[in-house]
1. The value -24000 for helix-only ellipticity at 222 nm (-39500 (n - 2.57) for each DSSP H run of 4 or more, over all residues; to 500) was derived from one model only; which of P, Q, R is it?
2. If mean projected area of the Cα convex hull in nm² comes out at 6.9 when worked out from the coordinates, which of P, Q, R was used?
Structure P
Amino acid sequence: MSHRLYAALCLLPLLSGCSVIAVADAAVTVAATTVKVGATVVETAVDVTAAGVRAVAGSNDKED
């Protein structure tokens with residue numbers, strides 16, 4: 001029985017290290033998702049603004 005307890009105590013630091021890595025991975029994933037969503041919002045805003053400017057300013061192309 002003492003051998004099992006000793007083995008479990010030896011493996012305990014490894015488990016806590018895994019949980020630290022899992023939490024860090026989750027934090028990086030959340031940050032990356034936030035940046036991706038922010039970039040999509042900015043891209044959409046630029047597209048809408050460009051369409052509005054084209055609609056107001058018109059085009060220099062002459063119609064035949």
Structure Q
Amino acid sequence: MQSIYAIRTALQSAIQALSQSIDGNPDLKNGKTLLKSISGVGEVIANQVLVVYYSKRFQKAADM
């Protein structure tokens with residue numbers, strides 16, 4: 001049971017660090033704000049979309 005709590009704690013720390021990194025970058029923060037303005041998109045989805053979008057170089061919209 002302790003290992004589950006340790007993993008959960010580590011994941012929560014990683015999510016918090018990711019959120020702070022996004023909020024510390026003006027471009028990412030602006031993108032997050034725009035994404036969250038879409039109905040149904042919250043903190044978690046916005047962070048996931050930003051990670052995918054900014055981790056790769058897309059040549060065209062179809063590449064996404």
Structure R
Amino acid sequence: MDSVGIAGTFAAASQAQTNQALQSEMLKIAAQQDASIVALLQEGASNLQSSQAAPPPGLGATVDVTA
């Protein structure tokens with residue numbers, strides 16, 4: 001194998017390694033975004049459940065219309 005072949009092989013290996021590192025980083029970013037969306041949805045569901053709960057005593061469970 002001559003020096004041009006060795007250099008070409010090295011360049012191809014280096015490019016493949018760079019591509020793999022970029023793909024790995026992109027997957028990490030996507031996973032972080034997915035985790036953020038899940039946390040946001042869980043918080044929204046929690047807020048929805050607390051807003052649908054019965055009101056505290058004395059805060060409008062019934063309305064007096066006998067005026």
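Nothing in this text is a laboratory measurement; each read-out follows from the coordinates by a stated rule. Not measured: the values here are computed from a predicted model.
1. Numbers: P: -33000; Q: -24000; R: -27500.
The read-out was computed on structure Q.
2. Working: P: 7.2; Q: 5.7; R: 6.9.
Only structure R yields this read-out.
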